[in-house]
Structure P
Amino acid sequence: MTRTSADDELGIGKAFVSRLAGFTLGPLVSLVSPLVLMPVVARVAGPSGWASLGAATAIGSLLATFTLFGWPSAGPARFAELSSTADRRDLYRRSVRSRMLLLVLGSPLAVAVAIALSKSEWRLTSILMTLASAAVGLSPSWYCVALGKPSMLFRFDVLPRLLATLLSFVLVAFLRQVWIYPVLSIVSTAMGLVLLDRQQFHGERSMTHRGALASTLRLQWPVASASMVSSFYVATPVPLAVMVASTHDAASFSSGMRIYAYASFAILSLSNSLQSWVLSTKASLRAHRAMVALRLHALLALLGFLAIALFGPLASRILFGEAVQADELTCLGLGLAFACVALSTPLLRNVLIPGNRARIGLMGNAVGAVVGVPTMLALGQFLNVGGIAIGLFASEIAVAVIVALGSRRILTYWRNESPGNAS
């Protein structure tokens, strides 16, 4: 078999490369645009405001995971099981309505926690930042990934947020008012949803009954619960640093977590690029594609670890200022955590969930939380905020080991599905 025919068999052709480039460009723009704004925010807010906003962002991200309710992981797999356009559109609309309901239900508690963790002069802005971070849970990105249309992702998710970020940069820099950024971020999310709905459904109305919403939430629960447990211990470090460390150290740690969050866009980008490609084929070929995806993520894990561990302190000083620069131990721990997430993500999204073993992901994340949170608390006392980062790494390595062990049997089963092994 020639290399060209082998690539065609695996689906590694121009369409694959185009999809990879398309789904990489959007998150790359999303990654770069905050790098323009956040240095301004950090300098306007100062260490006290920066630590408060970091905690608010973490709380909002936790609510965003609750709002997403597992759709980024399970949505494309459920979409692939449907054949009619009407059923697929109905699936998307049910996802939007169920996520809106969850956002409304979870917002009061998230706001209360953000108020408790923020300095008095930053409470209003912290509330807005919490809601802006939570609104990301309404993103239509999973639907664009399922359709394999990166241009749709750019138009209705990336572009509105990019415009909001650029406008915020100008207004925050000149008016010195940080609250402008979360307000415009919320508006951009709403605008993207409305524009996509008009483009896809042309204004037609569709009612979703309570029973349908309840059924949707019930089907999503195994994946959603795993995501929420994972989000819990990922969102814990910054609020924990705010509670146990000095304002300066908490602000420094918040800078490190910002670098970590920006780097994680690369994992999201690569995973989005490959998920529908891996899943849109028969089981035997799916095993080959899943391994290709894993190798690409392994390369990203190595590069990401080196970048965060070696250049994280310098990058945080350049971006956010010397007053809130992340320290070396923090960046080492976060680099190791990044590598573990990069390795576990393709196994969860491309193997465990389509293999109906999402509960293994839940178990892994539960073990990660049990291992990681006490480790963060203990090491935080001895190693300051750097110990909290090492605790996060302990969480993620526990998850990666369990997910890897759980994926082996599914991959073996898929390989044995090939015609040559059927006899």
Structure Q
Amino acid sequence: MERVNITKKVIESFTPSEKTTEYGDLKVQEFRIRISPAGKLTFNVVKKRKGRFIRIKIGNYPQMPPERARAESKRIIAEIELGVHDQDKRAEKTAKALTLREALNELLASREYKPRTVFDYQDRVNRDFSDWLDMPIISITRSDVIDRHNSITERSKAGANSAFRVFRVVYNFAAARYRASDESRLFPENPCLVLSELKQWNPNKRKKRIIPSQKMSNWLHAVSKLEENESRVAKTCSVFFRFLLFTGLRSDQARSLQWKDLNLKRGSFCAQLKIQQNGETNFDGPLPDYLISILGQWRLINKSKWVFPSDDGESKLSENTLITWYRFVSEEIAFKWSPHDLRRTFSTLAESLDISQYAIKKLLSHATGDDRDVTAGYIISPLDRLRRASNQIADLILSFEGENKG
């Protein structure tokens, strides 16, 4: 932990980072300031008492100036040393005020989590509990949990389970961290227990849906016909859906592509990875000849910087817009599917061609650097080799084009 002279000038120079950051004071050893990823600044006293460290919140900046906070820290430290500081009352007050947002930030700052775990926890909490973020976590009841779990289940059964597994971890961490001086609990039991007691956890079944070969011709025909639709977004989705099927790329990564990320002459694209894999932050993937031709024509029509733009061309294609058009295609071919099914279809067809598992992993931008897999460390998959595999998969997809149409 870095130590600084905690003054207004120094505090104003702080910039938030992805994780909660804490600085110690040069003048008063136990005086600290904490900066959350959202930019919230909090003064604390951290002092060892009866063999364990206790943290006492003093106040927030700029509501409390640093000089006053330092003076207050000295008073609290003196009371602790004299044994007259009522730590239990303060601990109870802190526990009751602790918000879900604060508890999550403290959890992620408590140890070195993998980047993927940090992203998943933050994404899940922000997505499913955005209205709970600034609520005291201790105020969230069993009834709240049941209602929210039911609500998320309507959208995604697996998503509901995942959301409350994360919430359960955050709540348990807060309950373990904030206790009375005699180690008794300050938090009630975890409200997520009600999901087990009522057997309300959804049974998790891994999705296996793909576009079956007998539906592929109909799917290709229906998606191609979107080009004839008067809607500009329909034309965009026509190219987008085929891009997903012929590359196996994730929907959110494909939607974020700009023309500067594509090299049609080389036959490649560069997609940004949300989470670093094998030391890389970008994924260079191959474009099959079929897509190079389609994208070349699309480039002449689409003047936006985005490969797959929204209706006004100023932003990327939205998730809500996608839902409208893949449901439209589903009705046309009498088969329900989703963009992620195209990724599974791509990998299934690749496996049917006996393409190596290492090549399939690379095509899907999966991490291949498992320390336990020594062989993977010796296998390099250059882009030309991946392009050959990509063209094999594309040829197989196109071989279905004349079958079962109509």
For Kirkwood radius over Cα pairs in Å, the calculated result is 25.2, so let me know which of P, Q that is. Q
Which of the displayed structures (P, Q) returns the greatest value of mean count of other Cβ atoms within 10 Å over residues 216-223 on calculation? Q
Upon calculation of helix-only ellipticity at 222 nm (-39500 (n - 2.57) for each DSSP H run of 4 or more, over all residues; to 500) from the atomic coordinates, which of the structures P, Q produces -15500? Q
Starting from the value 5.3: which structure in P, Q was distance in nm of label points 7 Å out along Cα→Cβ at positions 176 and 232 calculated from? Q
Here relative contact order in percent (Cα under 8 Å, 6 or more apart) was calculated and came to 21; which of the structures P, Q was it taken from? P
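Throughout, read-outs are computed from the coordinates displayed, never taken from laboratory work. Computed from a predicted structure; not experimentally measured. Cβ atoms are built from the backbone, for glycine too; each structure is taken alone.
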